[in-house]
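Next up: some structures, all given as structure tokens.
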Structure 1
Amino acid sequence: MKQIKTLQQAIQHYSDEQACIDEAAAMRWPDGKPVCPICDKREHYYLATQKRWKCKGCGKQFSVKVGTIFEDSPIPLNKWLLAMWMISNCKNGVSSYEIHRAIGISQKSAWFMLQRLRLAMRPDPITQVGGNGSIVEADETVIGGKLKFMHQRRKREMGMAGSGGFKRNKTIVMGVKDRHASEVRATVIPYAGRETMQAMVNEHVKPETVMYTDAHVGYDHLKRQFSHEVINHMEAYVRGNVHTNGIENFWSLLKRGLNGTYIAVEPFHLQRYVDEQVFRYNHRKHGNEKVSDGDRFRLLLSQVAGKRLTWAEVTGKAGAETSN
């Protein structure tokens, strides 16, 4: 398999549809034996003119797109792979308008394409971090519109007594960062309460971990399961080795993309944008070596199978279609 290192090389290499099929097949079936998605058998023959396989067991035809985020997409693979290269390697993300202009599809199609690519960026299953006495930082942040940019009427509505005030316009994201592995896990949470925050830590952090957090009351009970150190930001941001600057650096990268590239993200979609930033952050380097753009791209390509996102799901209409 040719090692693609730059965007220019990617454009040249993936201009050939068969090269795209071969690359996707190699990532999906590393042993070189495609598996029929209907009957799970490996006996087949390739139909070169139709660029798909025909299973000898069930007699059905299948392409490399079936059973992946590409399924039922009329967009050719060469455009899919270029969009995948861009989203996996652009540090601050890439907007649907930029994809629309770069590869020649409609903005609506580009937006749907990017949402499916973000789904592929979320690993399955999600592994835990920490363990063996390693240090893990935990912190939470709020995502939402800034008060100073709101219309006066909106400001008055947000300040109404008993309405929840300014935070009613915010969505909470909580994350943990393993200092040694330089890996982050982050998820949208409904509210910053003890039970919710404790559950997030338990899900993503191994036992026998040293936890560093700020003085938020939601972390009070961590000391029951972990060695827990607290830095009170009312007094200082660093006390020796105790701080949460690592996870706060991740928040700055996340917000840079949300505010600068995507401008407005609905809470319904926010988790996928978080997954996108987590993917790029966790695959910046492997050990002491930097991960190349080509390696990051191939890793994302290897995660496309077994994931599906329909237009009804991404627009929140899946339940409505079922009920009608």
Structure 2
Amino acid sequence: MPASHLSYSIVVLTFNRNALLQRLLRELTRLDRPSEIIVVDNASSVPASEVTRSFPTVKVIRAPANLGAAGRNLGFNEAKGDVVLCLDDDVYGVSPDAFEHLDELFSDATTAAVNFKVLEEGTGHIVNWVHHRTIEGYADTQFDTYEITEGAVAIRRELLCRLGGYAPEFFISHEGPDLAFRIMNTGARVIYSPAVSVTHGFATEGRTSWRNYYFDTRNTFWMAARSLPFLYGIHVTVRQTLAMFVYSIRDGHLKWWFRGVVHGLSGLRTALSQRAVLRPEAMGRVRAIDRCRPSLVYILKRRLLAPVMRL
């Protein structure tokens, strides 16, 4: 569809952050372009409807339980726009011209998903950087990636619905690259673009200190089993699992790493039953992305010597 005719749905996932949700909705309802705003309440203890009732144009969907990232799928299923703009409740700062930039980016019919630049509240530093390039060299450059920053991304709705959205088994962590691999297997591209930026407030409500060490470890096994060629999948699993082992020792969460390994291995049979290995063309693009990976020294400086993991 011509870019000038694109319509947009905004899907906001929220969990126990009604004050932040209210701030975000005040901002979003002032924008002209979105055709609709959908809030998915991941079974908050105080329902998000306490906030959304003040915004009559906003639709709210309450999940039957906390579904993690897959709660977004409820919003995807209800969305009507050509493109779904996904936000977390502690993300804000969508500018009025963001949709013009997205129009241009999606004018390339091969582009299926656009990751935004994410800035830290208060400092303006780049955060949530999961792409396999250096921040210093590429934060202001557009490039292909196989990562999806779930709370700051725009994705073509038709493809989202065709692929089934995020894998519910993952809950959180690695559901982004899992979806990116499935998108790439259709021949479409996932990109990062600095043309659209948002601010991340990093709310602590609804977070637990151990979750990244457990879910990152467990879901690495499942992600590899679902999509990656055997040898490449082994390489990714060993590399990421060892990295999480080091981080878990550093941050005092070793028992959650062990649980992640055990549950990751025990769930391999189910993951393998869902296997759709990357086609050679898609795998070629994955390897091209990997060739831009920063050096081990750079990674150690940024991650091993960095504070406790924040995503």
Subject >> Origin of the derived value 23.6 (mean count of other Cβ atoms within 10 Å over residues 145-152; candidates 1, 2) >> reply: 2
**OP:** Could you tell me which structure in 1, 2 was used to calculate log10 I(q)/I(0) by the Debye sum over Cα atoms at q = 0.12 Å⁻¹ as -0.95?
**Re:** 1
Subject >> Read-out distance in nm of label points 7 Å out along Cα→Cβ at positions 9 and 41, computed value 1.9, structure in 1, 2 >> reply: 2
Subject >> Per relative contact order in percent (Cα under 8 Å, 6 or more apart), the highest-valued of structures 1, 2 >> reply: 1
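No lab work stands behind these numbers, since they all come straight from the coordinates. Keep in mind it's a predicted model, so treat the numbers as computed, not measured. Cβ atoms are built from the backbone, for glycine too; each structure is taken alone.
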